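Following this line, the structures themselves.
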Structure I
């Protein structure tokens with residue numbers, strides 16, 4: 001049964017990737033169904049063998065507390081298959097076409113420069129204040145191993161660095177939509193600065209989203225990225241971000257790489273393996289949920305989604321504000337991790353659907369998530385060179401991996417990037433009525449894929 005369920009999940013994920021291919025057989029490798037399918041396979045099928053052998057690193061550190069492991073693995077895989085099929089149905093179900101817009105976009109380069117400077121100064125200034133509050137650069141860098149406690153209550157200061165990311169992706173969109181050369185020293189210099197500044201916070205997430213957003217924009221607006229190049233880029237990015245995480249968490253904190261026993265191939269492979277399976281724990285969290293909810297923890301009936309609405313309010317002003325699903329999940333089953341170390345564990349997007357509404361939530365939530373992504377693609381396909389539509393779609397694609405492995409709280413990270421992006425576009429572009437629609441992008445033929 002377990003093997004059959006794993007094969008079925010992989011088959012549906014592969015079918016989504018094949019369906020996303022054009023008539024010429026060239027797949028859109030940076031599309032929502034491909035990324036979601038890949039994340040489902042890695043997060044739910046990937047750990048199954050180690051879980052059944054009880055050699056899984058997650059359960060060795062965080063005991064599941066379930067009594068029928070094999071039965072719960074089967075139930076968890078059923079939930080994963082249900083989510084995968086529901087997502088596929090939601091993505092490929094018939095939809096109402098979005099009419100093409102009969103306007104053109106005029107960029108205002110001088111306004112881009114003005115707002116770019118304002119965003120940069122504001123982001124760096126707020127970040128500098130945050131660094132001074134925590135005790136200076138040395139305290140910040142040495143405390144990246146426990147950055148959640150280090151920056152607690154200072155998120156508005158430290159996360160202001162995303163304004164530099166916003167400037168970079170809007171600038172990149174301007175270069176692409178106007179047909180300008182990408183050999184711009186000023187653009188790449190600024191992008192490098194934005195990358196370095198955000199890297200000082202010890203978080204891989206924003207760096208991954210930044211890189212993937214740039215890749216999706218290039219893929220949609222200039223030239224489709226081949227599957228082999230996408231896979232090679234993904235592998236390189238994973239290894240680079242793993243090295244960055246070890247450097248930030250260990251070397252800067254204690255002056256040595258404790259996870260790396262030596263610099264031989266075997267030790268490096270073990271580090272990569274531990275990092276890989278440490279990021280893909282969706283099967284394990286679903287096992288805990290189907291085994292202990294609602295018996296040990298009742299269905300939340302949507303309460304965890306309130307945290308997304310109340311997230312902008314600092315907990316210092318509202319100590320009892322609703323916990324996100326990560327807090328509810330961790331506090332219920334591993335309270336010491338939450339109370340003593342401040343560590344939270346993500347249940348996964350589908351796990352959060354189950355935590356709130358059971359299997360009905362998994363089926364309906366996956367369906368609606370797919371329909372929303374499909375609508376964003378339809379909007380972009382109707383006006384392929386519209387900077388607002390392509391940026392919204394690109395950011396959503398870049399966030400998909402964090403939705404699947406995290407929870408609905410990824411919406412907060414999406415809005416942190418999206419809202420200042422829309423404000424910047426509002427002042428840096430203007431719509432001019434015209435009798436012609438936007439020119440087609442290289443991937444316009446994928447609109448119905």
Structure II
């Protein structure tokens with residue numbers, strides 16, 4: 001039962017409510033979690049949902065398939081957006097003949113472009129039996145501990161806290177078998193990613209974090225060996241997160257921070273007039289009101305603008321269907337499915353992108369698409385990432401101001417942000433590493449693994 005002793009030690013350092021960080025520590029600060037709470041609620045429903053998750057994730061075959069040899073790098077990604085941020089680094093490492101084991105969610109890796117690139121994070125039968133035992137022994141105490149906290153933690157998200165029970169033994173087995181020199185993730189606040197990091201720290205394996213989206217001061221304290229952040233903005237935000245950690249945190253190290261630009265594969269927007277139609281993009285996030293998004297799209301479509309609307313990867317199926325049904329009659333409106341079209345391919349079709357508090361405004365600025373900040377409904381946190389304040393995005397407060405910024409027939413009246421504003425969020429902008437950020441991270445990791453000096457590589461290297 002050495003695995004049980006290991007799990008106990010990890011949970012003593014990082015309890016379930018810290019491993020499921022956003023739900024356990026920041027639920028009241030995350031309106032999206034309360035807005036998108038499950039349709040069916042209640043403690044019994046959450047228990048059944050947890051065991052349904054366990055059954056769905058369990059495989060009769062060992063995963064990754066076959067015996068695992070020692071690898072140089074183990075990568076874990078829990079979402080499409082994380083995969084987009086990690087793919088360029090994985091590819092660069094493999095091209096340099098490093099062994100990389102990349103693990104991802106099965107529902108995201110079955111597409112042709114990712115098949116064979118990742119292995120599924122399926123649990124073995126033994127993993128699931130261990131998880132069941134952990135649930136029996138630990139879930140009742142956890143439930144009691146949540147009694148005086150926000151009621152949604154028990155009625156809507158108790159199953160999420162319990163995800164630590166399968167993921168901790170899963171990663172203990174996987175990392176002991178693969179014996180990687182480095183574990184790489186691009187998320188530090190979801191339960192599966194935090195379990196991966198917690199196990200790696202417990203086993204003494206070096207950890208690497210690649211920022212995949214804009215960050216804020218409600219994030220957990222940054223605890224990895226090496227953090228490849230996009231720019232100075234992220235570093236300043238993380239410096240304000242230092243108190244967001246459990247009191248008894250034992251194994252996690254303070255990071256060396258490398259400012260290395262955004263890592264997603266993006267395409268530089270071609271000039272208007274190259275013979276290909278360009279659109280004004282509307283990008284929804286999870287906090288956006290879908291009806292307000294449809295209303296704005298129809299308003300602009302009526303005025304003759306060519307619109308490309310993209311929903312969020314986490315959008316509910318019924319909301320996606322509502323979008324499709326509501327816009328099918330418009331010949332000058334097309335849709336972008338984030339499960340099928342990458343952010344780079346989407347932005348390559350645009351002249352401007354209209355969005356609220358979302359990282360796509362930064363990605364647009366990086367590739368020469370004009371970012372326009374526009375809230376579909378009154379926000380809880382206006383200009384959350386301070387894109388407007390720092391000069392990255394123009395601000396349209398009303399539909400009339402928005403149309404003025406878009407100009408006649410979508411010929412933008414705004415030339416976009418100044419380079420320094422973009423560089424504050426993505427340090428490699430307009431440098432020799434612009435567009436090669438994944439390669440930059442890979443070269444830095446190679447040098448670090450060999451004991452070399454990376455001070456000459458990245459735009460900036462700083463302690464947290």
Structure with the greatest value (metric distance in nm of label points 7 Å out along Cα→Cβ at positions 69 and 173, set I, II): I
Comparison of I, II by volume of the Cα convex hull per residue in Å³ - largest value held by: I
Which entry (I, II) yields the derived value 5.1 for distance in nm of label points 7 Å out along Cα→Cβ at positions 61 and 389: II
Structure with the greatest value (metric relative contact order in percent (Cα under 8 Å, 6 or more apart), set I, II): I
For 20.7, 61 (Rg and Dmax of the Cα atoms in Å, for residues 77-276 alone, calculated) the corresponding structure among I, II: I
Of the structures I, II, the one that -12000 was derived from, the read-out being helix-only ellipticity at 222 nm (-39500 (n - 2.57) for each DSSP H run of 4 or more, over all residues; to 500): II
Origin of the value 22, 56, 22, where P(r) over Cα pairs in 10 Å bins from 0, in percent, for residues 309-356 alone was derived from one of I, II: II
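Quick note: the coordinates plus some simple rules give every number you see, no bench work behind them. Just so you know, these numbers come straight off a predicted model, no measurement behind them. Cβ atoms are built from the backbone, for glycine too; each structure is taken alone.
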